[in-house]
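Values quoted throughout were computed directly from the atomic coordinates according to the rules given, and no laboratory measurement underlies them. In this text the structure is predicted, and so the values were computed from the model without any measurement. Cβ atoms are built from the backbone, for glycine too; each structure is taken alone.
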Structure P
Amino acid sequence: MSGSVVWLRDDLRLADNPALRSATDRDGPVTVVYVLDEQSDGIRPFGAAARWWLHQSLSALAADLREYGSRLVLRRGPAAEVVPALVTETGADAVFWNRRYGLVERELDAGIKAGLIASGVEAHSAAANLLWEPWTVLSGKGEPFKVFTPFWRAAQAMPEPRHPWAEPDTIAAPPDVASDALDDWALLPTAPDWAGGMRDAWTPGEHGASDRLERFIDEALADYDQRDEPAQAATSSLSPHLRWGEISPYQVWHRMHETLEPDQRRAAPAFLRQLAWREFNWNEYFHCDDIARTNVRREFDAFPWRDASQTELDRWRHGTTGFDLVDAGMRELWHTGAMHNRVRLATASFLVKNMLVDWRTGEQWFWDTLVDADAANNAANWQWVAGSGFDAAPYFRVFNPDRQLERFDPHREYVRRWVPADEERPEPMVDLKATRQRALDAYAEMRRA
């Protein structure tokens, strides 16, 4: 018997999926499988919001496969056991997947690949979710870039990213093998069901991703110069779709080079630069690995973080700090599973610098509450704000939330969506001037150490 297994991970799409394309180019049945691996050593379990998105995305993908006369096989357990077992069950003679870039995932995949090849099964991986794999954009010394601008300059000098592929014409039906029921994975919140706001805000899945991209181009791209204003619908909102691989960066990149109106075309380079920041963060993750737990700049190991009380942390998490922009952002996060990027910077800076709380505390909260949290961007952005990562903001740059509000939401349109004008507001929990100085003193203490 022969056939192919396509092992999906962060690539929940049919179009522009190199692993799926390779399998459908061969003869024989194609088994498309998603493995929920929460048991392999070092694999970080998904946060609650991510689990909600994953359920919706897998459901959408399963429906798309059914239209081909195929189906999505769901398995749960350590991938090193599950994947070879499925190969045996199906009689497949080849397995295809798209590459991952964390050290734990790379070592896991390499071990599975070696075992399959040793047993006489072909195993192939492909580039699918990054325009430039992390070992391809290096300095003249062969080292990773630690500053974004030269990284972006070097990336632009690379050959043009390949064009995306269309969906396969056919997907041969898989053998009749067992599959878990998606509901049995209990990815959705039930007691209580807190996901109503996310259901209203998002349409997970490949079709939702494509629609979101086209809506952004039609309705917002021309106004991309207003992207720092949270009240304006000037951002793409593609980050969760990219995070789950419902759309590829190749599709986004080349769509920005297709037919656009003149004002859209003028705005496209600024948007592509933001897309490249995503690549830069994955570059950092690949070369530094454990960036969710370890300071990239190791001098920050000596930083004198303070132990905040549970009450203080809860005020930040629940949006009751007394600072309107911070509170609006944290409430938007809880309601929708997302937060405007400018506001993310302000809320993160408030925790790390005004409250002097270790950035890892904030990273973990965002990991649990963001629908777009991935291993690279979430941690890299927190380290950027803290000053401990690649191309980090200077530590003395403290995002004053009141000044950010005056500059980017002067009419308080964004704030009023989440903090009603008639709400009785708590007293501000910190003195901004005093806590800024405390943060600078702590930085000076670290430097002396």
Structure Q
Amino acid sequence: MNYYAAPVRDLRFVLEEMLAHRSLALPGFEEATPDLVEAVLEEAAKLAGDVWGPLNSTGDRQGAKRHTDGSVTTPEGFAAAYQAYVEGGWNGIGVSEELGGQNLPEVVASAVQEMLHGANMALGLCPMLTAGAIEALAHHGSDALKATYLPKLVEGSWTGTMNLTEPQAGSDLSKVRTKAVPEGDHYRISGQKIYITWGEHDAAENIIHLVLARKPDAPEGNKGISLFLVPKFLVNDDGSLGERNDVTCASIEHKLGIHGSPTCTLSFGENGGAVGYLVGEEGRGLNHMFTMMNEARHKVGIQGIGVAERACQHALAYANDRTQGRSPKQRGGSECTISDHFDVRRMLLSMRARTDALRALALYCAGQLDIARRAESDAERQAAQACADVLIPIVKSFSTDQAVDIASMGVQVHGGMGYVEETGAAQLLRDARIAPIYEGTNGI
């Protein structure tokens, strides 16, 4: 009953029939044929359904665990499942060939992301944050930082995080207090960041933290914030890993959902200051970080769609199995499954219709991102970017709000069995509930 089948047919319908594979006609995607896209979706479905999906419920029960030395272990099977993802080349699927990626359109990468989040939202958060780090570094990092960090991030052997929030600085990032003191060609970073998704774990060799901080002489407010790259392990000149940087996991949160995803409090600089490197221009940290956040916001919307899809499958399977009452199709009807009852059908159809509509919106938005990056004319690129800028917050907020409601309706379909943990319906609701909150709360 808790099995997840990636919705390849539905994804292909949107890509082929609704969007007519327009992204494949853009410059730079000449080798991305419809047949290749179909093969990619089929292989991603195997990874999602056979490798990631079975770990969803066990990961929820086990959760991530922090040890006394500050290290964190992920649930059993998570590290191996992530390595299977890396070895398959999935981490760079939507990254340009120049940066070492697979050079497929964003709309295809987004379809794959939906499958992975539907299979295992907690595990899917790890590469989602890495994708945002790649985007920020590719746009704003120096050539030296790109050369040192991008290949491993694109490959997936190193993962990325986004460090914005502090105890006094949540949605209002002008209150950030983390300090960055210049020292030669780098900075010494000190302070505390909270709610850092996959901030410490055992699934990758190195973790690259992108951190908002202030120089000592920086002005108050948003204009005084800069962006810094702080690796868990320093990197030697030959590219090998060096000594451990001065960043530690002080604690992990005990959350309502996504138990398999370690949500960390990170302490920087408890022993002299963590080594960090400026990304982009001083005082423009928020601007640079929003490059990462826009990428993450679109993917959080897709995350919600993935969970909604799994809730649809889960509810339908239960409704087709649970026998209760007599068929309403005729007077004195025979015993039937609850999927024959009109109110249950209403819920199932509502869940499915909304999930399909959300998918179409998110993939249309991804297609606009492809046009904004690849179209030949400036006017076409600018128009597509303007469209994407409007749609990304809608995809994020509407999809995640709906995902919570769809998962809740899935619990209702299960009746009392939905309220107990053994069916898995409750986990989907618990997992989905964070999506309207992080990467910018929906009300803002």
Structure R
Amino acid sequence: MNIKKKKPVFAGGIHPPERKMTADGKIIALGAPRRVVLPMLQHPGCAAKPKVAVGEAVLRGQKIADAGGNVSAGVHSSISGKVAAVTAWEHPALLKPVESVVIDSDGKDAAAPMNTVFSDYVRHSRDDIRAAIAEAGIVGLGGACFPSHIKLNPPKGKDIDFLVLNACECEPYLTSDDALVRERAKEIIEGAKIISHIIDAYQTIIAVEDNKPRAIEILRGLAFNEPNLTVAALPVKYPQGAEKQLIYAVTGRVVPTGGLPFQVGCVVHNVATAYAVFEAIKKGKPLYERVVTVSGDAAKSPGNYLARVGTLLSELLEAAGGLDGALEKIVVGGPMMGFAQASPEVPVVKGTSGVLFLSDSRSGDFNPCIRCAKCVMVCPMNLMPNMLSVLGEKELYDDTANYYAADCIECGCCAYVCPSNRPIVAQIKLAKSYLCSKKS
């Protein structure tokens, strides 16, 4: 199997300040919060369907919502307690109210029994292992949150040459994946083996940016005696961790416009997803907690915290030591692709890799495009964000299809370099939403 020996560089990209102030910190496990809010939509596709009622007692790890369809994922309680409400609650990524199950803790944190029947996974069918991963509610933990059992079931006749595990974590501030690799590398590799077994991948490549030397050292030490596992140290460049850019960087293969990784023999998963797969199959543990980076210049105790899904940002901040100065903005995710929040009373969801508490909002008016083409030069998808922005501003959404708006990965490179402070990504998102609704 041919892998590029040199380090290929994808088109465009930027080098924003890293600001990874939590890079050397250990994972700090937080206790059960007083209340959790669990949205039924923490993934693309159909919303989960609640299976509990107000007043009902639940256990930690108990399934409280079934998948609403094939492209969906179940939801599990992250604490023990009683269901206080099933109501609409503001979502940190969708930025609108979503049906959610609200659970108040009983202070016991009692756990539901875990099913370890699939721990010796090679003795079970691939379909059964996929079903167990679906039952555990696992979604992609790198940000897209696509239900993992779907990505683990490529179309028949599409052979998978490479499983690529993404540990690049190229967004500024975020270090949750780095911390997970440094502390749980063995488990991540075991999770990778489970995934590789399911998709029958020829080789596994763990991709890490070279600003994480300790993680690379640990992974290479463990991979030394693994013939089908390699560790690729990549030069730092944003958005290195984007799926198509990462595939090119480690294999030299190009995913076609409008195409998916399996079309070039690749499947990409985040290292946190691999760890969740390990816990689900080896321990029978569903996805109800994850490592979250709490950072920003307004956070008193920045760190990587093992937080329960559903924890309100206000309680997460309290557990992390509170504020250190004035708070102007809360961002869920990284500064490049994250979502600014109107309130701290929104929950951590499965895809929450970080929460930033910032003292500088950096807001302001935007100006007309000056045709400098800086956005074109940094676009990693070789698009023309300037044209997409102007067309979006004028609401000429149909015309954006001629400039491949659907191929935009919303990485934010264009907006970052724009001297006119134009909300390019927001304008493209509106265009993509229009085109998508028109197609459906």
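Ranked by FRET efficiency 1/(1 + (r/R0)^6) of positions 148 and 196 (r between Cβ atoms, R0 = 25 Å, to 0.05), structures P, Q, R are topped by R, which has the highest value. For the set P, Q, R, ranking by distance in nm of label points 7 Å out along Cα→Cβ at positions 284 and 324 places Q highest. In this comparison of P, Q, R, the computed figure 17.5, 54 for Rg and Dmax of the Cα atoms in Å, for residues 236-427 alone is attributed to P. With mean projected area of the Cα convex hull in nm², for residues 36-275 alone derived from the coordinates and found to be 13.2, which of P, Q, R does the value describe? Source structure for this number: Q.
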